[in-house]
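Structures are listed in the sections that come next.
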Structure 1
Amino acid sequence: MAAGREVMLVCEDQLSADILVRMVSHARPQLSIRSVEVTRGNARIAASIGKYARASQAGVAHIILTDLDRAACPPSLLAEWKVPEVPGYLLFRIAVREVEAWLLADQPGLAKFLGIPAGKISVRPDEVNDPKETLMNLVRRCRNIRLKQDILPETGSSAKKGVFYNERFGHFARKDWNIERAAKMSPSLRKALLRIGGF
């Protein structure tokens, strides 16, 4: 892809968007991000694959990021969603198992952000079954009361995360996340950066 080419990013949520913008800026800074679409869930990405493919075939480059979640493996998710190949114009990347694993991969950086010992954070983030819940449990160990109030759901609430979850971790992703260090610990992040770098 020629330097300066515009690209549209598609993500499940704002945290994924912040992470993907960092990844593009790091691995392929020549790309110009035209827009970032936050779909509020992977079901909407799956339902719109045809739309993104048609736009890509028409010359509008797209990078789409979604979580593997409970799918068996990335190839099975690609097959289930019938993701077509549009070389040079459509890049589909899958975080194993969730983008939170890529934040966990920067063990020293995340430990400093949360004010907890780095040894409490897994050194194999791609093998964590529920990265989001793992991250929440680490926050529970944090002594910063305001951070806990922002990130954790209120007691008795049916919500899975606090109101400022995406904002707080999005700030970490934009400002403090050491992406090179994280890539050494997460094979799925490393592969994604390599693919973006060649896009």
Structure 2
Amino acid sequence: MKRTKSFVLTLCLALSACGGSIQYDYAKEYDPRKNEYVIGAADGLNINVWQNADLSTTAVVRPDGTITLPLVGDIQVAGKTPSQVRDDIKVQISQFVKAEAAIVTVAVTAIESYRFTVTGAVANPGSFSASYYVSIAEAIAMAGGPTRFADTSQIEIIRTSQNGKQRRIPIDYDDISTRRRPEANLILVAGDTVFIP
């Protein structure tokens, strides 16, 4: 009897070790929902300078990441948050309006730069966009789901950091679908690629 219990215990430990669950600290990954939105090319902005209609405008961010403000000219906005853009505009318009009277608001009216790619063994690989933040599971669903030949235990998010370095974040889709590790269902960042081998 002892021998049987010992064998069963050894078998259980072996199976749990081979469970395929990836050991990764997903909590350290950037979550765009917990941070101010970062403006990108093609996003729509509404800039209002209080009591100065001549300086207020609506604009679409050009591919070079700039917009044009009346009287001020071009301002770089891509890669910045609305708060940073607001502060930049305050500095730029200080030559036309007293600093204490320069009340500026910057609102994102259209999110067009939030794009990501799903590639590999999915029904409809390609580039996708959304007006809301998308999780890995949602992105895979948008691509039609994994094919029957997909290795869903070896999914990778390929993410490029601000310094241009690429990182690969390992994902086991079964951890997400079985809710064993819901924290693995990361929110995608603009520019991410989800690869399903």
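Every read-out reported here was derived from the displayed coordinates using simple, explicitly stated rules and does not represent laboratory data. Predicted model only: the values in this text are computed from it and were never measured. Cβ atoms are built from the backbone, for glycine too; each structure is taken alone.
When you work out distance in nm of label points 7 Å out along Cα→Cβ at positions 25 and 57 for each of the structures 1, 2, which one comes out largest? Write down the numbers at each step before the final one.
Values: 1: 3.5; 2: 4.5.
Answer by largest value of distance in nm of label points 7 Å out along Cα→Cβ at positions 25 and 57: 2.
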Checklist outcome for this item: Value 51, 33, 29, calculated as Cα extents along the principal axes in Å from one of 1, 2, is from structure 1
Checklist outcome for this item: helix-only ellipticity at 222 nm (-39500 (n - 2.57) for each DSSP H run of 4 or more, over all residues; to 500), calculated, reads -12500; among 1, 2 the input was structure 1
Next on the checklist: Quick check for you: by mean count of other Cβ atoms within 10 Å over residues 89-96, which of 1, 2 is greatest?
Outcome noted: 1
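Quick check: 20 is what I get for relative contact order in percent (Cα under 8 Å, 6 or more apart), calculated from one of 1, 2. Which structure matches? Walk me through the intermediate numbers first.
Working: 1: 24; 2: 20.
This figure was derived from 2.
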Next on the checklist: As an exercise: P(r) over Cα pairs in 5 Å bins from 0, in percent, for residues 113-152 alone, calculated from one structure in 1, 2, equals 5, 24, 31, 22, 13, 4. Which structure is it?
Outcome noted: 1
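Ranked by percent of Cα pairs over 23 Å apart, for residues 73-168 alone, which of 1, 2 sits at the highest value? Don't skip to the end; give the middle numbers.
Numbers: 1: 38; 2: 49.
Once percent of Cα pairs over 23 Å apart, for residues 73-168 alone is tallied for 1, 2, the winner is 2.
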